[in-house]
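I've put the structures underneath this note.
We did not get these values from a lab; they are worked out from the coordinates using the rules stated. Note that the structure is predicted; figures quoted are calculated from it, not measured. Cβ atoms are built from the backbone, for glycine too; each structure is taken alone.
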Structure I
Amino acid sequence: MPELLCTDLDRTLLPNGEQAESPNARAMLAQLIKQSGMRLAYVSGRDLGLVQQAIADYQLPAPDFAITDVGSMIYQRVDDGYQPLPAWVGYLQAGWPEQNADWLARELGDFAKLTLQEAARQKPFKLSYQVTPASELTNELGILQQRLASVPYAVNVVSSIDETADQGLVDLLPANAGKRAAIDFLVAELNLAAEQVFFSGDSGNDLDVLASPYPAVVVKNALPEVVQQAKRLSKHQHVEQQLWVAQGDASLGLNGNYSAGIIEGLLHFYPQLRRWLTVEQKAE
């Protein structure tokens, strides 16, 4: 049985992409989480405020943990609020000594096409850029990597594509940060084994977790190139058996998109969870 469900938000749990959501799928997933007793972590590029906004807008279950800002912050739910995990902050500071994202932006200078995202997206442990159209991303990443060669400490470069806005997104983090690193840290804190942790995602910044020892699903609405990258990387890491690509589950009326894909992945790896899905809960 899974002890911890970790899921990306935008276009994974949140049905804010172009594809249709299965009716009642979010409610089914919420009931499955509640009845099974598994803990819940949202793993998002959003900051804490935007995660909380998504919870309200989409009537999502309150998570036990929020891994935000592309894995550069971890919060634990305490009563009705969220507090940073002190051990994680100390861990990141050790790899980002006496520096911050503002310093890194000045060190890198201006780019011809990459532009800084709005001020609210910049955090002490995260520097975020964007480029439009998304087709420019590969070339700009090459230029960025050249400039990072002169930076005196290691930087984790995380890129993804927002297909709805046709934007390429780039986040620069400490080398010991990121979605996979944050999940690994939380799993160690909770003393869990890999098979007790499940992950769901859809985009480029989810790839390091999709190709990991954790059972994972890439939802059906993910971009085809993300699916192919996840398959290739998981095979390279010899963990291809830990990756499921959602296709839809007609027996439950699930189309594989968003939360329907999460349910499908959970049932693939943990078929015993099916007992929590009664006929009345199935999507129509």
Structure II
Amino acid sequence: MEVGGMLPFYRQEEISPIKEGDYVGEDGLIRCGVCGKRKQFKIEISGFKKIVPCICKCRADEIEKEKQKDEYEQRMHAINRLKDASMMASKFRDANFSGYKVREENQEAYKLALNYVKKFREMKEKNQGLLLYGPVGTGKSFTAACIANALMEQNITVIMTSFVKILQDIGTGDEASYIQILNSASLLIIDDLGAERNTDYALEKVYNVIDSRIRTDKPMILTTNLELSEMLQTTDIRYRRVYDRIFETCYPVEMPGKSFRQIEAAQRFNDMKELLQ
């Protein structure tokens, strides 16, 4: 710190330590034995001459690397804190777009998911969400988790849970407080719409969660194994009021095709068959 108008005094080892190989140049100042840059320079203050330490290129590079390492560790710590608070299942914590298995059936969904992350600020302002729908095993939950993790890497708060888990949690605690926690995140992702028990109680709670989220003007992403026509054409008023609220803010994205799990299981079967024959 600066005291009484005087510049602070730093020892040589605090700025750029003298190392083996360093040498004294023609100007009488110590130079780095690696990069050849000065580790000292002369100054004159009020008629007094003084030699003070300075940073050579090597030390400057070291400081920059240390800074980048510290920033990276702080960033990763912040991301891990976000993931800890996200309610995300452990199996999805490492989901990322670099590991996305793109095939013909999911190319459009993959591209749309990437763009959703890139344009999330606009999506949030417009309260624009997504409804990922399609058969079991086509990667809907994985796609949602990729979006979640990509946003959390940008220090954006995300909560990812399921309707089954929500109903369990609401049944053991204060519903209003729990919904408030869900709505605190910039993006709410809820997995497996339709997997919850189809009782009047469950449907009422599902409606309350969706309705309260929409009222916060914050986006949500839902995944479901239900067919779009099933949701659009239902005549049951209990389901209709839920689906109507969803379509107000969630853009439907189809994820068709065969189940990844079935494809991988078939491949393992063939691999094992070849080994055993």
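Brief remarks follow.
- Comparison of I, II - label where distance in nm of label points 7 Å out along Cα→Cβ at positions 26 and 170 is highest: II
- Given 15.6, 50 for Rg and Dmax of the Cα atoms in Å, for residues 122-249 alone, calculated: source structure among I, II: I
- Structure from which -9500 was derived, helix-only ellipticity at 222 nm (-39500 (n - 2.57) for each DSSP H run of 4 or more, over all residues; to 500), options I, II: I
- Calculating relative contact order in percent (Cα under 8 Å, 6 or more apart) for structures I, II picks out I as the one with the greatest value.
- The greatest value of FRET efficiency 1/(1 + (r/R0)^6) of positions 66 and 242 (r between Cβ atoms, R0 = 25 Å, to 0.05) among structures I, II is that of I.
- Answer label among I, II for the case where distance in nm of label points 7 Å out along Cα→Cβ at positions 146 and 202, calculated from the coordinates, equals 3.5: I
- A value of 27.0 for mean projected area of the Cα convex hull in nm², calculated from one of I, II, originates in structure II.
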